[in-house]
Structure 1
Amino acid sequence: MIILIDDDKLIHMSWKLAAQKAEVELVTFFTVDEALEFLEKSEVMPEAIYIDSQLGHNIKGEIEARRLFDCGFTEIYLASGLKFKPEEIPPYIKGSITKRAPF
């Protein structure tokens, strides 16, 4: 299972289409709160969590990702249209990709 957290409906749609074609289980959320609520009930540990850097309302994904990390999730990646230098990525985030689905 792959998780995407992004505030853009179009990104959700494009990732879902890519996941369907690649036969990847994808679950999407608009907020970290929604994702954490789901993950608390889930018996499956996600392979990876992708989070947008700009989640709307001045909420930064790289800051919100710390909440996921503190709950024991370690495969966290930024999925952003912004380019980050390695030193700009917090140590609890594995790396950064574009908004394009990685599968």
Structure 2
Amino acid sequence: MSYRVVELLLEDGSSPYADWFATLDPVTAAKITVAKLRIEQGNLSNVEWFRGIGEYKINWGPGYRVYLARDGMTIIVLLGGGTKRRQQKDIDRSVLLWQGYKRRKGK
């Protein structure tokens, strides 16, 4: 199964995922892009699901993470990213972003 991967857009049109991705160096950005392609291809083996969201773990450098959620059966919404060091703060923010998205969609 493949997924359509989209970025969460806030009411002001900004994307927390894009904002984070823009801060990455080229090598890290390439590794994150590969992870995104794997998600699109349906490879969620590196994802741990909890609190309504998923955490895609990349065991490289400081331990990068991509936060995501499922919207139905075929859509993955990218919520943001971070590193192991900020993991709990990034998880909490991603959960709040996802809850806000669901409220706006009326789910």
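Starting from the value 16.9: which structure in 1, 2 was mean count of other Cβ atoms within 10 Å over residues 54-61 calculated from?
Working through the options, I get structure 2.
Tell me which of 1, 2 gives 15.5 when you compute mean count of other Cβ atoms within 10 Å over residues 22-29.
Derived from the structure labelled 1.
Using the calculated result -12000 for helix-only ellipticity at 222 nm (-39500 (n - 2.57) for each DSSP H run of 4 or more, over all residues; to 500), pick out the matching structure from 1, 2.
The read-out was computed on structure 2.
Only the coordinates and a few stated rules stand behind these numbers; no lab work does. Computed from a prediction, not measured in an experiment: that's the story for all the values here. Cβ atoms are built from the backbone, for glycine too; each structure is taken alone.
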